[in-house]
Structures are given as structure tokens and as C-alpha cells.
1. Assuming 17.8, 47 is Rg and Dmax of the Cα atoms in Å as calculated from a single structure, say which of P, Q it is.
2. From which structure (P, Q) was FRET efficiency 1/(1 + (r/R0)^6) of positions 30 and 62 (r between Cβ atoms, R0 = 41 Å, to 0.05) calculated, if the value obtained is 1.00?
3. Out of P, Q, choose the structure whose coordinates give relative contact order in percent (Cα under 8 Å, 6 or more apart) equal to 15 when calculated.
4. One of P, Q was used to compute helix-only ellipticity at 222 nm (-39500 (n - 2.57) for each DSSP H run of 4 or more, over all residues; to 500), and the result was -8500. Which label is that?
Structure P
Amino acid sequence: MTRTKDIERIVTAAHALTRIAAVRTGSEVPAAQWRMLSALNGEGALRVGALAQFARTPQPVVTRLVGQLVDEGLVTRA
């Protein structure tokens, strides 16, 4: 198996676990927001561009998600 395939499998598994965690906890936070929270928890404070790159998500999407997380009081902007 190639490194790229390994990474794809890990990312897919992480997304599945995120969905499972959301369901099991009864959380209404969308899976995409869970991924952002998980990335921030693991990496610490990040600029939006770095968070987008880390999460492999387009920057405009991350900007919107971070805004939602701020509105919900789950994160703060520096």
C-alpha cells in the first residue's frame, strides 16, 4: 500500500469516528465542526489557512466553520 492510500484510509476512518462520536454523544454539532475542533485540539491555535491545510478542507469552508464555532462559543479568535 502506498503512503497516499494509507493517509486516505486514516482520514476516512477519522471522519467515520467523528460521525460515530457525534451520534453517541447526542451532539448536534455537524461532523465538519467536530473535525475542526479535533484539529485545533491536537494542533493548538492555528491560522485559518493552516487549519484548512491541516484539515484538507478549502479555506472558505474553514472560514465559515470557524465563524460558526465562534458564534456557538466553542472557539475564540486570537
Structure Q
Amino acid sequence: VVRGRVRAGTDDARSLLLEVEINARRANRARINRAPLTRPRDILGVLRTVVFSPNDLAVVRGDPSDRRAFLDGLVVTRWPR
């Protein structure tokens, strides 16, 4: 179970409790403020984040041709021909 309390901003007192349970043999579950969601994927968009892994940093620190190849692949994925 992954559980986290998220605040709307540094000067905003509103917060949400997000919980995600990933099960190998059962259905995955998600909750917002302890209320179960019908579909776990409904939690997407509630918390907008960007995660960088060490492999992602290679795009920033690596060779310019690698960056171009990454962006080309991204564009083709987003707008296929």
C-alpha cells in the first residue's frame, strides 16, 4: 500500500489522502480521502507529478543526438502518421 497526504499548495490548508494498493493476485485498489474509487485509474490526474529516473537524466545530460532521438520518438508516439 502506498499512502500519501497531499496539500494543494504551501499557503493552502486543503489536503487529500491518496492511497493505492497494488495486488499480484487480486484487483488493485485506490482511495481518495478513504473513499474507494470504482476504477483505480481514476486517481490519475488528481496528483500531477513528474518523476525522473537515472535513465531519464541521460536525456538531459547525454549526447544531443540522443536527445533528438528521444524527442523524435515522443512526437511519433503523440502524433502518429
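1. It traces back to Q.
2. On the way: P: 1.00; Q: 0.70.
Comparing all candidates, it corresponds to P.
3. Source structure: Q.
4. The value was obtained from structure Q.
Computed from the coordinates by the stated procedures, all read-outs in this text should not be read as laboratory data. The structure presented is a predicted model; accordingly, all values stated were derived computationally and were not measured. Cβ atoms are built from the backbone, for glycine too; each structure is taken alone.
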